[in-house]
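What follows is calculated from the coordinates using simple rules that are stated; it is not laboratory data. Only a predicted model underlies this, so the values are computations on that prediction, with no experimental measurement involved. Cβ atoms are built from the backbone, for glycine too; each structure is taken alone.
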Structure P
Amino acid sequence: MGTAAGTDSTRRTCLRDPIAEIGDAARYLDAATSAHMRGRPKIAEELIRMADMSAIREWTESIWANDSAFVRYRDASLPTAERAKARMPTAAEKESIHARDGYHCRFCGIPVIRREIRVRIGKFYPQALTWGKRNVVQHAAFQAMWAQYDHVTPHAKGGQNELGNMVLTCAPCNFGRMSNSLDEVGLSDPREREPVRSLWDGLERFR
């Protein structure tokens, strides 16, 4: 792999720019949630189906695939014994992250949805929101917009578990970068930019 590091002015904000279809899918899912809350399940189900777009799946796969053309890095991992013990944030810490970052990826800026919300919607609309064990049988929009809690400095590079080292990301940005540092993949630090602020609520109102 080639070296991806560069100056702050030449570094990318994300591994690959989002495609317009993700915004379309977010609007469909937002409208589906509103339809569900108004007691119109058939409309909600159809809108969820419409959000399952092949273009979004292709975008996601292009980032987190092993041979991704959008991820080039040089490895500089610490020995395992020198790393902080990896752990996921607690429920309270996740609430703090969402209070700070909202419901948008801090790298590429796309809207994200928590796993718990996806599971809740899937119980009502299992035929429209498919979620199998293989990527190809998972709903494309919910897969791409799957909220992750990412360590900016990875554990493999000496990163700690404090909230200041964690940001909210989408699944493609998180899994595409893997355990590589920002320098290794040529990304700028998302903490130096303000989080995206919008009316998107992560579909949290779904009941």
Structure Q
Amino acid sequence: MARVRTAVFVSGSGSNLQALIDAAENPDYPAQIALVVSNKKEAYALERARNANIPVTVIENEQEAQLAMQEHNIELICLAGFMKILSADFVNAWSMKILNIHPSLLPAHRGLHAQQQALDDGVKFSGCTVHFVTPEMDAGPIIVQAIVPVLPEDTSEILAKRILVQEHKCYPLALKLVAADKVSVAKDAVKIQQPHLMDGFMMNPVD
């Protein structure tokens, strides 16, 4: 089986990167983590990649990123804590080929400090979302979501840790669906064919 060559863009510790690496160790998983890209040379995520014998590159600009994509024959990109906003030109060049994970139930609580936004708004449920990236921040078609209850004693740090547990399940699932060509987008909405149903996840309707 030819696996889809995937690059993961990181800036920090890379726990979601590790979840993707672990999933891709299964030879039946349809995506291969073929490159890890960072804008921070000190990012611990790069050590995770090296430990898994995955090529790494540190970039200073999008031109360097694009050259790295070409050099490594990348077909999909996953943003995993990449703390740099990509330009509209870059995103449009990779239209519906870039995935991102965000710690809220989008479209609620976009941007930074999503967990604190949830607490400030007094919502009873938060969670995480994997979506396709569009030029508008945190606004692309939603692939997978997981729900996490907001508890009375939660702080933003406690809520973030509970959401992160679900992120580590959501991201490998979403990449699996996209790489296996089970995802289509029409009118900014995702439809999933033959979904791999998992407890705790919300998915868009099947075809």
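Some observations on this one:
- Relative contact order in percent (Cα under 8 Å, 6 or more apart) derived as 33 - corresponding label from P, Q: P
- Mean count of other Cβ atoms within 10 Å over residues 122-129 - highest-scoring structure of P, Q: Q
- Distance in nm of label points 7 Å out along Cα→Cβ at positions 114 and 178 - structure with the largest value, from P, Q: P
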